[in-house]
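Every number here is computed from the coordinates shown, using simple stated rules; none is lab data. Values in this document were obtained by computation on a predicted structure and should not be read as measured data. Cβ atoms are built from the backbone, for glycine too; each structure is taken alone.
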Structure 1
Amino acid sequence: MRILLQLLTALVISATAAMAKAPAEAQTRPNIVLIYVDDLGYGDLAAYGHPVIETPVLDALADEGLRLTAFYAPSPLCSPSRAALLTGRTPYRTGIESWIPQGTNAYLSENEITIATLFKDYGYQTAIIGKWHLNGGLNRKDQAQPSDHGFDHSYVLHAFPIPHQHNPTNFHANGKPLGEVKGFTAEIVVNEAIQWLDKRDKQAPIFLYLPFVEPHGTIASPESFLQKYGRYTKGEPIPVVNGSDTYPDGVEARGPGEYYANVNHLDYQVGRFLNYLDEAGLKENTILVFLSDNGPVTTDWRAWWEVNLYGDTGGYRGRKADLYEGGIRVPGIIRYPGHIKPGSVSDTPVNGYDIMPTLATLADIAMPEDRAIDGIDLSPLLKGKKLKRKRPLFWAFPADKNGPNYVILDGDWKLLADKERKPMALYNLAADRFELDNLLNAEPKKAAKLHKVMLDYIQEVEDDPLRPDWAVSWKPQL
């Protein structure tokens with residue numbers, strides 16, 4: 001008994017010492033700002049080659065840090081990408097294989113550990129402001145909400161603004177519906193972020209997740225931005241209401257002007273936020289990551305509500321909801337003053353599920369060891385060094401009826417398989433960036449080797465003990 005008491009006393013003393021040490025250590029850790037935009041294409045920024053849209057803020061951000069030219073979203077749709085970003089795990093492990101409509105039983109399980117949960121344990125103040133989209137509704141008591149995943153403060157909407165990006169009615173603040181909020185969604189997100197930062201404990205570091213809804217449809221932008229690109233627009237905007245099942249009268253292709261305006265306005269609002277960081281003295285000790293969740297809606301419109309979205313893939317094949325390059329290769333920028341050489345560029349393939357391990361390394365935080373983590377630490381890239389990856393990049397997207405549904409990317413070689421997991425194409429992206437020359441028959445040994453890796457990866461993921469039971473029966477939508 002005496003030995004047991006001594007052990008318990010030692011544990012209490014050790015835990016107390018660790019708790020006392022945490023705040024002091026927290027003060028030396030970097031702040032983290034993670035900006036995740038919605039449906040922004042690889043070619044939608046001037047820094048990535050767009051000839052018309054003005055994005056001076058994001059172009060300057062790229063000049064101040066590292067521009068990733070082979071950054072890949074974890075999925076060609078939003079909910080899976082968000083699950084992977086926050087957990088460091090391919091979304092197929094989490095059971096989130098497609099976007100989550102309101103009322104769906106799919107959600108990010110309480111068993112998953114997010115960046116917010118992990119960093120909060122190390123003294124970080126945490127907030128999410130913008131788009132959640134990781135459960136079937138912000139009113140669901142039976143599904144994990146942002147507060148269950150480590151966020152001290154949440155100011156979010158479920159999937160997309162209703163009725164559209166102007167004066168939305170579906171924001172929730174810490175679980176409470178707000179009704180109509182005046183302004184445009186990007187403006188609302190930045191206003192709330194600034195207010196939260198003003199009220200923060202200045203002795204503790206921050207993890208701020210800003211998932212903007214722009215430029216996801218249905219778009220709306222201030223008149224000054226619409227006028228700026230008016231020469232690219234024909235006729236007056238016809239409002240399209242999110243959540244409507246009826247085709248509005250008068251909806252027709254009007255040209256890309258409204259889309260250009262929306263991306264430009266997003267850039268402007270990000271600029272307001274970055275100016276605040278500068279004025280608040282937060283820039284130097286803040287790691288800022290800017291990413292898109294998947295590829296854009298292009299003029300390959302597949303539903304009436306996509307009309308007048310003119311995203312640019314930079315010429316890559318496919319679009320949102322495709323596992324071709326246009327659906328998953330997107331902009332990626334990381335700025336960390338004093339740690340990343342300004343104007344750096346990397347063409348090394350990396351994935352959104354690499355972000356959590358990277359931030360953990362930079363903040364000197366241990367990653368969970370009780371689960372499979374698909375992502376790796378990218379910090380060598382930030383220093384201009386080569387990256388060593390033990391496993392190829394992996395995608396599973398069984399929701400797509402037409403395929404491809406599975407992808408392995410090993411260096412320059414990309415193998416695509418259908419729903420039955422049979423190879424359907426092999427591309428060498430170094431020689432064929434547009435995925436036009438199928439080498440499946442010309443390179444049978446390479447295809448067979450990658451196919452074996454793919455099948456093993458799929459099986460390992462499906463056997464993951466944390467993969468929820470409902471993942472087998474869920475019928476995801478596109």
Structure 2
Amino acid sequence: MFGKTQNYRFAGRTVLLFILLTVGWTHAARAVEVQKVVSPGGIEAWFVQDASVPLVSIEFLFRGGAAGDPSGKAGLASMTASLLDEGAGDLDSQAFQGRLQNLSIQLGFRAGYDSFRGSLKTLNRNRDEAVRLLRLAMTEPRFDAEPVQRIRGEVLASLKRRSTRPGYIARRIWQRAVFPDHPYGRPVSGTETTIGAIEVADLRDFAKHHLARDQLLVGVSGDISIAELGPLLDQAFGALPAKAERTPLETASPGAQGATFIVERSVPQSVAVFGLPGLSRSDPDYYTAYVMNHILGGGSFSSWLYEEVREKRGLAYSVYSYLSPREGAPFWMGSVATANARMAQSVELIRAQIQRMRETGVSDEELKNAKLFLNGSFPLQFTSSDRIASILVAMQYHALGVDYLDRRAGYIDGVTRQDIDRLAKRILDVDKLTVTVVGQPEGLKSTSKAPETDS
């Protein structure tokens with residue numbers, strides 16, 4: 001169940017393991033049959049049947065999330081997500097939560113910048129009641145005074161705790177600098193000021209106008225037949241409004257490119273967040289970026305960043321990178337945490353590895369190992385019904401097609417060294433790297449004054 005305050009060396013001896021995983025688990029993934037199911041009322045879900053355990057998992061998503069929060073009320077989507085299961089219909093908060101607990105029903109909601117997500121997991125014997133509670137939470141939330149004030153207090157307490165953490169500060173400053181006039185510059189969870197400004201009417205308005213069938217994507221996995229699933233979808237989602245009131249998100253024009261911001265804090269360890277403009281999920285080069293990032297910084301113990309910054313020199317406690325394909329501004333992102341005296345050298349090495357990728361690309365062996373890992377490890381995600389249902393939603397969200405699981409390995413296997421060379425020159429411009437460091441890093445200086453963040 002989701003929390004109430006809404007918060008986020010590929011050694012040679014492992015090669016044999018991943019060969020076995022690739023051979024065995026890839027066949028298992030291809031054996032997963034994804035079916036489209038349309039309810040009598042016209043609600044579509046992507047479905048994987050699994051009768052091994054008598055339960056059902058439903059994952060669902062509404063397009064549009066915290067990026068659509070009204071001005072001055074950042075955190076509205078996130079706070080609404082925390083309150084939907086705090087009483088609905090004729091059940092107050094205690095009664096609603098009691099029903100969930102007594103019947104071992106897992107129900108929760110969470111907001112991101114671009115989406116509003118929900119999850120339901122239940123044993124089959126409690127399926128009808130679980131679906132009823134889900135429907136009530138989305139269509140008849142109560143927003144009673146006691147849970148609203150309690151959740152508001154929890155959110156404010158969480159914001160206060162996070163406001164002293166270097167990692168959180170670094171992310172906030174980076175977002176504010178890169179997206180000064182865009183919703184991505186505001187925190188999903190809001191600020192002390194904006195959370196205090198949210199009223200019950202705002203919560204009701206969000207639920208009424210954002211949770212609608214035309215923005216809905218559903219994934220289902222578990223022990224249920226297609227004949228049973230159709231009516232269940234109508235029971236769960238049929239009472240939602242037909243259309244949402246959603247303002248399209250504008251594409252961001254990232255700022256502060258090439259800037260370095262130092263935020264002084266009296267802490268023994270500095271934390272840095274860094275990023276470059278990246279690729280959208282629909283970009284033809286996305287899988288090239290995916291493989292390239294694995295080699296550069298996403299491959300845990302196998303990546304260049306880990307090897308050069310931590311393994312060879314012992315400079316950092318953690319260093320990594322990842323793709324962030326947000327709807328309005330895709331980025332290649334990363335972070336490093338280390339002692340103040342080592343941060344300057346760590347940042348310099350990160351820049352050097354970005355430049356190395358741009359100038360020299362990758363070796364045949366590195367590319368081979370990356371493909372082996374990425375294809376071999378992917379089927380390990382199919383270990384539970386809720387994970388499968390979540391993957392089905394992601395496939396719909398990114399318009400990957402119902403046969404994506406059969407095609408994914410081919411996309412990765414198709415990446416060539418020449419593709420990576422070309423893409424690295426396209427997006428890995430170290431002169432555009434935006435870096436925010438929080439701590440007392442020795443030998444690093446700001447190139448610009450850090451922006452103020454809302455309190």
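Determine which structure produced the value 42, 29, 21 for Cα extents along the principal axes in Å, for residues 41-120 alone, calculated from the coordinates; the candidates are 1, 2. Going through each structure in turn, the value belongs to 1.
Calculating percent of Cα pairs over 42 Å apart for structures 1, 2 picks out 2 as the one with the greatest value. Here FRET efficiency 1/(1 + (r/R0)^6) of positions 145 and 217 (r between Cβ atoms, R0 = 25 Å, to 0.05) was calculated and came to 0.45; which of the structures 1, 2 was it taken from? The structure behind it is 1. In this comparison of 1, 2, the computed figure -12500 for helix-only ellipticity at 222 nm (-39500 (n - 2.57) for each DSSP H run of 4 or more, over all residues; to 500) is attributed to 2.
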